[in-house]
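Some structures to go through are shown next.
No value in this document is a laboratory result; all are computed from the given coordinates. Just so it is clear, the structure is predicted and the values come from calculations on it, not from any experiment. Cβ atoms are built from the backbone, for glycine too; each structure is taken alone.
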Structure 1
Amino acid sequence: MSARFDWFSGVWPAMVTPMGDEGQLRLESVGPLVEKFVREGAGGLYLCGSTGQGPLMTVAERKLVAEVAVRASAGRLPVMVQVGGVRLEECLELARHAAEIGADAVSSVVPVYYPPSLRSAMDHFRRVASETPLPFYAYNFLVPNCSVDEFTTALLEVPQVRGLKFTNRDPYQLARLKIVSGGRLNVLSGADETFLASQAQGADGTIGSTQNIALPMFCAVEAAAAAGQWDAARAGMLRIVQLVHDVTIAFGAAGLHAVLTDEGIPCGNPRPPLPTLTPEARTQALQLFRRLATLE
């Protein structure tokens with residue numbers, strides 16, 4: 001594990017990648033975005049995943065985003081770089097780059113486009129994990145006809161595997177991960193709307209999209225649960241669920257970009273084929289966010 005960080009925990013934004021009006025990277029917004037997350041108490045940063053539009057960027061662009069974010073973090077937060085993609089050679093190149101720039105871990109989706117078998121998924125993970133000395137985190141559990149028990153057992157045989165980002169709405173499956181692994185996997189939940197349930201079922205932390213715009217809400221729920229203040233934790237979680245439903249799901253990445261831009265960190269619109277917002281939809285998304293994001 002990184003000398004600076006041990007077992008990952010806390011609330012991690014799956015950081016959006018700021019864009020310009022023509023879809024170009026807006027790297028000057030990455031630093032302020034990182035500062036916002038540091039100020040709000042993030043547990044770490046997850047780069048170039050689905051929310052960060054990694055699949056829509058070139059290898060060179062993904063490297064730039066990772067470089068700027070790691071430099072801006074300056075050791076204050078652990079940084080995990082999602083390096084998965086279609087071509088294995090590109091995944092390996094991105095993994096090596098993450099280690100070279102001082103990231104704290106690498107993560108990868110299973111091979112995309114072609115449905116993987118358990119064997120091919122683990123072979124992919126093994127190749128990526130072996131490319132660097134960094135801890136490796138699998139991303140999600142998307143192997144057809146494979147139980148979570150089988151997946152967990154196979155994943156534990158991958159060199160340098162430390163855990164996974166588990167984006168699944170079923171906390172039972174997450175609990176099976178922890179049980180079957182004997183607690184050896186550092187599990188970070190990825191379904192924003194099941195954050196509290198996932199914590200109760202064994203998640204060590206969380207990585208998600210809504211955390212870009214509502215990180216203090218997640219931190220407040222986590223703190224309330226840790227203090228045994230269950231009425232407050234449940235009330236805060238219900239507000240998060242409504243926010244996920246009304247903003248993150250209803251307006252997608254464009255809604256997240258709009259809220260952050262409104263807060264003074266220009267993030268533009270996501271790249272096609274992700275949809276953008278009409279002026280009317282943008283106004284509606286901002287109004288819903290402002291109403292739901294208050295902690296009173």
Structure 2
Amino acid sequence: MKTVLNRVRGVERDIIQLPQASDVAPYYEPQGNEIAVFEAAYRKRLPVMLKGPTGCGKTRFLEYMAWQLKRPLVTVSCHEDLTSSDLVGRFLLEGAETVWQDGPLTSAVKAGAICYLDEIVEARTDSTVVIHSLTDHRRKLTIEKKGQEIEAHEDFLLVVSYNPGYQTVLKDLKPSTKQRFIAITFDFPQEDVERKILINEVPGIDPEIAAKLVAAGRKARLLKDHGLEEATSTRALVYAANMIMAGLDPVNACQVAMVNPLTDDVELLEALTEIVKAHFS
């Protein structure tokens with residue numbers, strides 16, 4: 001993939017070197033028909049929304065699909081201070097000259113990359129408005145500061161993600177925005193799939209330990225509707241398995257990876273700890 005170039009007042013410079021796909025496929029265990037759905041959306045260049053809880057595999061899925069499709073992946077972690085200029089680009093002073101620097105979205109649009117806006121509802125409203133013209137038949141990006149409209153490369157695809165269970169009325173996508181996307185819903189994997197993920201993600205982990213971690217995690221998820229804001233993620237189980245492989249005993253490994261990060265509430269901490277001890281004592 002060639003580096004994106006810009007020319008402003010006769011100044012030409014490299015802006016962003018887009019990441020290259022690895023020769024090795026990212027590990028991903030399918031949960032349903034999500035691969036087929038994404039491939040169909042990409043064939044028609046329809047923007048995609050990945051919905052699901054934190055740590056359930058949305059980002060890994062997209063890394064895998066970018067590898068499958070042989071496209072660079074540009075990831076933007078959205079936050080409340082993210083502005084439209086952070087996405088599109090801005091003018092910078094270099095000596096006596098003014099140079100335009102593309103933002104990650106503009107670079108992806110020009111180069112035909114997959115642009116991933118992770119947790120898009122965390123971004124400011126003006127940031128989400130700039131993507132609208134990329135999510136319909138126009139497939140164009142407007143750069144108001146330059147008075148330009150850029151037509152998206154034929155291989156460009158926009159992907160966003162968010163956790164619908166964690167949003168409030170004040171922090172959610174408008175229905176009119178949601179309907180611009182093909183939506184793929186994710187959840188935590190089935191028990192047998194989650195065990196397989198742990199064994200693959202943490203080489204050398206005892207399959208029996210992996211099974212107990214998954215069982216404890218699934219039990220802990222039942223507390224999601226009883227005070228916990230977030231459920232125990234597959235990522236947390238992988239962290240716990242890694243801590244065990246690093247020499248920590250299973251109960252302590254689960255405490256620091258699956259219990260302590262989830263809550264500061266004393267009663268919930270005790271409940272989660274009891275779940276762990278019930279599986280590893």
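Given a computed value of 3.7 for distance in nm of label points 7 Å out along Cα→Cβ at positions 110 and 262, which structure among 1, 2 does it belong to?
Derived from the structure labelled 1.
Where is mean count of other Cβ atoms within 10 Å over residues 38-45 largest, in which of 1, 2?
1
One of 1, 2 was used to calculate helix-only ellipticity at 222 nm (-39500 (n - 2.57) for each DSSP H run of 4 or more, over all residues; to 500), giving -10000; which? It would help to have the intermediate numbers written out before the result.
Details: 1: -14000; 2: -10000.
Matching structure: 2.
1, 2: which one has Cα extents along the principal axes in Å, as calculated, at 48, 45, 37?
Derived from 1, not from the others.
To test your reading of the models, identify which of 1, 2 gives 0.95 for FRET efficiency 1/(1 + (r/R0)^6) of positions 62 and 270 (r between Cβ atoms, R0 = 25 Å, to 0.05) when calculated. Please list the in-between numbers first.
Values: 1: 0.95; 2: 0.10.
Label of the source structure: 1.
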